[in-house]
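Quick note: the coordinates plus some simple rules give every number you see, no bench work behind them. This one's a predicted model, so the numbers in the text were calculated from it and none came from an experiment. Cβ atoms are built from the backbone, for glycine too; each structure is taken alone.
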Structure 1
């Protein structure tokens with residue numbers, strides 16, 4: 001299904017808000033400012049990959065080669081959507097750091 005010009009900005013905004021919110025909540029609960037920025041690459045691998053998790057241990061060469069090929073063959077729209085999710089995760093860490101520096105102890 002081709003992505004229209006209307007779907008791309010909405011998808012980017014959705015990924016940004018989704019991972020900002022998840023990152024903000026995780027940072028608040030776990031008191032680790034960059035937890036979602038660390039977890040997000042794993043989430044993006046799970047989004048892109050079609051190989052089962054156990055195949056990374058049983059047939060690792062082929063699994064990692066397939067993963068590399070899938071990342072190299074991503075369309076520009078997919079790259080923009082995934083990078084906006086990463087931007088949301090990073091901005092959640094920056095926001096938590098700023099709130100802590102300004103004296104909000106609950107964060």
Structure 2
């Protein structure tokens with residue numbers, strides 16, 4: 001299952017490769033202290049999407065109040081409602097609740 005669309009009562013299915021996420025984003029952002037000075041220009045960071053997972057290298061940008069994160073390597077099994085926590089080294093920069101994701105297979109077409 002790739003997506004659930006409650007408004008139209010649809011479930012979207014597809015190949016396993018389509019589960020890989022190239023981008024995730026959320027509007028409910030909270031910073032651990034002062035936001036990075038380069039937040040609107042984009043900055044390198046680590047992103048963690050699982051409580052016991054390790055952060056993976058990524059690039060993040062704050063765009064119009066939405067935090068957009070692009071992991072260097074697509075992530076599997078990321079869904080809206082999860083938290084994405086940003087790090088610089090071992091320091092937590094902030095987090096967002098994921099509102100949307102972009103499939104790596106769709107991102108490759110763009």
Structure 3
């Protein structure tokens with residue numbers, strides 16, 4: 001399960017579905033860089049894990065909608081907390097990274 005939660009596509013799909021019901025193409029347009037194949041795999045995994053509900057409407061062509069389940073919404077709440085933490089600490093993290101990078105550079109010879 002940690003692999004799934006650590007996957008960037010999972011987080012982005014959950015964030016988008018937290019906004020409401022989305023059709024497949026809406027998800028695809030809303031998540032830059034995700035391929036159709038990766039979106040299909042991600043939604044199937046989330047569906048299998050019980051985080052997403054998938055509804056197929058009998059139209060031609062079929063319309064498929066996705067929504068978060070109650071468990072998926074609870075994950076969305078945790079993602080929001082993580083995003084808030086990230087925003088709150090981004091300057092400190094950037095400073096720590098710059099300090100670490102500077103310490104790793106070999107001294108310049110003259």
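Below, the figures for the structure above:
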| quantity | calculated |
| --- | --- |
| Entry that produces -1000 once helix-only ellipticity at 222 nm (-39500 (n - 2.57) for each DSSP H run of 4 or more, over all residues; to 500) is calculated, selected from 1, 2, 3 | 2 |
| Relative contact order in percent (Cα under 8 Å, 6 or more apart) - structure with the largest value, from 1, 2, 3 | 1 |
| Entry that produces 1.00 once FRET efficiency 1/(1 + (r/R0)^6) of positions 61 and 93 (r between Cβ atoms, R0 = 41 Å, to 0.05) is calculated, selected from 1, 2, 3 | 2 |
| Parent structure of the calculated result 38, 16, 12, given that semi-axes √(5λ) of the Cα gyration tensor in Å is the read-out and 1, 2, 3 the choices | 3 |
